[in-house]
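Structures follow.
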Structure I
Amino acid sequence: MASITYRALWRWHFHAGLFCIPFVIVLALTGSIYLFKPQIDAFADRNVDSLQVTGRRASGEAQISAALASLPGSKLFVYEIPREPDDAVRVHVYSPDGTGRVVYVHPESLAILKTVAHTHRLTEIVRTIHSELFAGRTGTIFIELAASWAIVMLITGVFLWWPRESRGAAGVLYPRLRQGRRVFWRDLHAVSGMWVSAFAMFLLITALPWTTVWGAGLKEVREFASAPVKQDWSQSRADEHAEHQRAASAVAIATPLTLDLIVARVAPLNLEPPVRVYLPDERMPFWRVRAETQNRPLVRELEFDANTGVVLNDKGFDGKPMLDRVIGVGIAAHEGQLFGIGNQLLGLATALGLIAMCVSAVVMWWRRRPKGALGVPAARVEGFTIRLPLAVLIVCLAILLPVLGASLLVLLGTTRLAARAGA
């Protein structure tokens with residue numbers, strides 16, 4: 001029975017890797033880049049910051065007007081407060097064709113320093129590949145399916161490669177380098193897995209709230225379990241852009257308060273950048289200031305009365321439902337922003353470990369496969385008789401990961417037919 005269970009696990013491990021290795025490599029590469037989003041964005045904007053500002057800064061309203069005038073017909077989305085007094089002002093707008101753009105305005109001269117389409121920024125291109133493979137909702141489904149099978153790959157891999165008869169740390173904690181290529185590639189695969197499996201599993205689990213099917217289910221559970229508070233993450237880039245466009249299309253309303261006054265009121269709060277100001281409009285007739293840092297525990301949002309400037313709401317991380325706080329911490333860690341450079345380097349090491357696992361798996365398979373065959377253990381009817389704990393694990397995973405469950409039914413059905421055909 002043990003050998004049957006092992007054979008079944010090996011088959012699932014093989015099929016999981018066969019499907020998800022290309023996706024895992026893409027996700028690991030793009031994720032490695034996105035971990036360093038703050039540094040990459042700062043480098044891309046290095047020519048529009050640390051400017052020469054010697055005189056009086058123009059008003060916030062004048063800066064917005066200059067940005068809108070540079071793109072006739074565009075609509076304001078949000079004003080971003082400069083991190084430093086001599087940095088360019090970022091004015092986020094939507095052009096008539098619906099493209100989100102960032103207009104960089106000199107805070108004193110009102111010169112337009114550059115205009116960048118939001119989707120053309122390197123980090124946004126990487127994020128789009130990472131989340132949907134440039135394939136919209138279809139891409140998000142494939143990403144969710146790959147992530148689900150990657151979880152299976154990690155669980156079965158740990159079981160298959162667990163050092164039951166190991167002598168010492170060689171081949172477990174570090175690869176053996178002098179026992180031939182076959183041992184080296186086997187050890188590289190196993191050692192990488194032993195070191196990064198737990199961290200990789202964390203990344204996969206914390207990515208689930210963004211997914212289409214699992215994320216939608218979580219949204220239902222969240223709304224049932226707590227007060228209806230808007231969540232800080234989305235299941236689709238399309239939904240995210242649609243929400244931003246609706247906000248930009250709302251009609252602005254005049255108030256006796258100036259943008260500069262609102263900026264001055266939030267300055268002593270030392271909000272974590274980027275800090276963005278949403279002007280009053282017909283949808284939200286109040287000033288809204290939000291610290292939109294990737295480090296979710298530092299996110300804070302304030303609402304000011306449009307006429308008096310009195311604080312109407314001060315929403316911090318501690319005021320969110322417990323489920324949202326747990327997810328927020330997970331997302332911040334997933335993006336490498338929870339505890340600074342150490343978090344980024346840990347994420348990078350995990351991504352590189354995943355790539356090493358995938359590459360070594362492909363090399364082992366290519367070297368060992370029989371000519372003209374895939375090289376997976378033959379399917380047998382009796383192979384479907386598995387021990388109860390394993391059956392429980394499979395059922396639990398299928399329930400918790402619906403996309404995985406659907407694909408498992410397809411795989412088990414086709415495997416059974418293939419086994420019977422070859423019997």
Structure II
Amino acid sequence: MALVVIGGVAAGLSAAARARRISPDLEIVVLEKGPVISYGACGLPYFVEGRVLEANHLIVYTPEYFRKQRNIDVRTGARVVAISHPRREVTLESGAHVRYEHLVVATGARCDTCGPGSLPPHVFTLHTLDDATRLRAFLREKQPRNGVVVGAGYIGLEAADALRRNGLRVTVLERSQHLLLRSDDWWTAQVRKQLADHGVEVRCGVDVRSLDSPAVDFPADVVVLAAGFKPNVELAAQAGVEIGRSGAIRTDDRMETNLRGVFAAGDCAEVGHLVTGRPTWIPLSTTANKAGRVAGANAAGGRERFAGIVGTSIVGIFGKAFASTGLTAVQARAEGFSPVAVQVEAKSKPGYFGGSKTGVELVADRATHKLLGGSVVGEDGAAGRIDVIATALHAGMRVDQFEQLDLAYSPPFATVWDPLLIAAQQMMKEL
């Protein structure tokens with residue numbers, strides 16, 4: 001019997017590839033419901049925008065590559081409709097059955113804004129390569145003038161950016177009062193200003209339950225649904241796999257579920273949060289790939305563990321980076337901490353080298369002085385700076401330790417007092 005992997009994108013293929021390295025002779029079967037595998041889903045908005053010229057440029061590997069180079073049987077168009085763990089088999093939509101000894105569930109997540117059912121021709125999601133291809137064709141053929149994006153998360157705001165760069169008037173509708181999935185007033189104000197500066201209108205507090213709702217009863221030649229993101233857990237749950245409090249599949253640090261021999265990874269599964277010490281669901285491709293490797297290794301007989309995440313992400317909106325990691329003050333308070341937050345704005349490089357302003361927010365615990373989270377907003381060096389904060393969170397650093405970090409300085413690249421260190425100094429004053 002084989003190792004069977006359900007899902008052929010980030011987590012699934014990482015699991016299969018790692019399993020092959022652990023066990024060169026193991027039979028491995030990957031079942032992917034869609035027509036393509038191993039594509040860069042994070043590049044979809046850039047294909048819609050036009051910066052990525054061809055859809056196939058986003059495809060990293062083909063099924064033929066995995067069959068010939070990795071000896072992994074990858075089957076596309078193979079939708080799994082049932083898992084029977086007592087019989088150790090999965091059932092495909094075609095009626096075929098595939099036996100397994102170990103199973104990796106990497107079923108991902110989906111946008112579920114308006115529930116099941118077909119969408120009108122002018123309404124799109126942006127989750128698969130086919131979604132992006134159809135949306136780009138619609139923009140070119142129909143030349144719409146007014147666009148609406150439902151949801152102000154990463155995908156939603158990248159879609160808004162792409163539509164605006166295609167010449168559309170764009171309105172973003174968001175159910176909460178905050179943007180980019182971060183309950184933080186400073187952060188939301190920074191995002192809102194960047195969108196407004198580039199002609200994107202944002203309406204918060206709008207809950208779109210139906211496309212016939214009055215909330216979308218205004219000119220919209222094209223609509224992109226990018227809200228209601230939820231993990232695809234139904235298949236696993238029906239087989240007896242436990243679902244965690246987050247709504248995603250509960251796993252241990254080996255990425256194993258409550259069913260022995262069944263593992264889960266990627267956007268369908270929980271992982272541990274290093275700051276809170278509790279399970280969390282933060283669907284990111286970086287997490288999917290790393291957790292997938294661990295799941296695949298253990299499914300093939302290895303003994304690996306996934307330490308956890310701090311939820312580090314970065315997104316570009318009209319040329320400015322918005323990066324975050326760890327907890328906001330609101331989240332930290334809900335987790336039982338006594339949070340303190342500071343915000344600073346400083347130059348990323350000396351003015352004579354064209355340094356632009358970079359905003360930094362740090363969140364720390366008043367009782368222990370430990371860093372809990374942070375965010376960086378700027379046009380230059382945001383990725384490097386958020387990675388420094390993320391590293392500090394992994395190390396469990398206190399603010400006084402963070403303040404003494406030996407960061408590089410040279411006028412073409414950085415200031416003698418990096419914005420991160422200035423923020424740490426301000427935090428020490430508050431503490």
Structure III
Amino acid sequence: MKFLIKHRFLLTFFVIMLIGLYLRFYKVEVTQSFDWDQAKESWKTRDVLMGQLVLEGPRTGVGRFHLGPLWYYLLSPFYYITKLDPMGANYLNFLINIFNFIVFYLITRKIFNEYAALFSILILAVSKYLIEITRTPWYISPVFVVSTIIFYSIYKIVYKNNYKWIPLLAFLTGLFTHLHFSVVFLIPIILLSFLFVKHKKTVFIKGLISLPLFLIWFIPIILFNLQTKNGDLSLFQNFSKDYLISGFHLRFFLYRLNDAFIQFHTILSLPPGYPFLEFIIPLIFAIVLFFEKDKKKRLLGYLMSLWFIVPAIMYSFYGGTTSEYYVLINAPLVIYILYYLQEKLLNLRFKPVIIFLLVGILSFYIYYNTFNLWIKPNNGGLAQQKDETRKRIKRGEKIPYNEGDIKAYLYQIWVIDKKPGLN
């Protein structure tokens with residue numbers, strides 16, 4: 001009993017993490033299909049294992065730019081172990097999600113406290129949106145945890161004046177060029193955060209020294225573009241002409257504002273068709289922060305606010321389509337803001353009543369987000385895609401190469417590469 005009491009927070013964390021992993025990965029082969037992204041990544045990972053030097057990474061949805069190829073090399077040992085079976089991607093993603101939970105818990109505990117860490121992990125575990133976005137095995141999978149570490153690095157540098165974190169910040173920001181193009185948001189976020197740093201000259205010097213740790217991640221991207229006739233430079237010229245808007249327009253800024261704050265909508269599971277609802281929490285946060293008396297907490301609030309303000313401003317110059325995961329980088333900050341406001345509520349009068357209401361809201365949130373995820377189906381997903389491919393092969397069909405078709409990939413590894421799995 002003494003052991004349970006002494007380690008109650010850690011034990012609670014493990015229970016919550018196990019629930020989150022169950023909701024994501026129990027019978028994942030029948031709950032998770034492999035779509036265009038996963039099929040293309042499987043082909044590229046096969047190329048790596050066949051001895052090719054793959055320098056180009058996944059393409060962005062808009063503009064068709066290439067990210068760095070890190071994801072393919074992370075997948076390679078898992079595809080090697082599974083003999084090119086795409087289930088290897090799920091195994092890697094399972095480990096990334098464990099890393100997500102552990103790192104998010106530890107960092108939140110450092111920034112706030114144990115209760116904040118458990119609350120944050122609980123939201124990560126049961127949010128239907130976060131379950132779906134992190135269950136999918138693709139290059140977006142590490143974005144949540146890398147964003148969390150980047151924010152913590154900024155926190156240590158600006159809030160704690162610990163400049164030893166600058167090299168790690170440079171390294172992870174460079175790494176982000178292999179994960180998602182939202183790295184374009186991170187760079188101004190970091191620079192604006194440094195306006196609040198105490199010793200600007202020291203930060204500037206250490207930043208220059210650490211710059212190679214950022215630039216090293218561009219090596220494969222540069223090499224790929226040097227050996228490609230129509231590289232990303234020409235694509236960027238077309239992107240600038242087709243999608244970038246000249247000048248700042250207030251009406252368009254207000255129109256795009258929803259895109260920068262959409263993670264409030266997805267994580268809170270707000271009803272569709274009411275985009276204005278996602279601004280209620282940020283508005284309350286802005287008001288509370290304005291009247292915050294603790295200078296340290298106010299600084300922390302400003303640092304968190306930049307992760308929404310910068311995308312909002314930059315989106316006002318972009319005329320293309322968007323998706324909610326384009327700002328997945330600020331998902332951890334949404335959870336932190338929810339905790340901060342909850343903490344403020346608990347400092348008001350009628351604390352027992354507030355606790356009762358918060359427990360009720362959280363209980364409903366857990367039920368609403370997970371009620372149809374506890375019982376898993378018996379068929380579907382990658383398992384069904386494999387069965388359908390086997391049937392087509394046994395009928396004598398040939399499935400031609402298609403970079404976005406997992407069935408074409410399965411045909412390649414089973415029939416041509418003679419890998420196990422056909423029977």
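Observations on the structure shown:
- Structure with the greatest value (metric distance in nm of label points 7 Å out along Cα→Cβ at positions 67 and 411, set I, II, III): II
- Which entry (I, II, III) yields the derived value -8500 for helix-only ellipticity at 222 nm (-39500 (n - 2.57) for each DSSP H run of 4 or more, over all residues; to 500): II
- Structure (I, II, III) behind the derived value 20.8 of mean count of other Cβ atoms within 10 Å over residues 131-138: III
- Between structures I, II, III, the calculation of relative contact order in percent (Cα under 8 Å, 6 or more apart) yields its largest number for III.
Read the figures in this text as sums done on the coordinates, not as results from a lab. As the structure is a computational prediction, the values presented were derived from the model and not from experiment. Cβ atoms are built from the backbone, for glycine too; each structure is taken alone.
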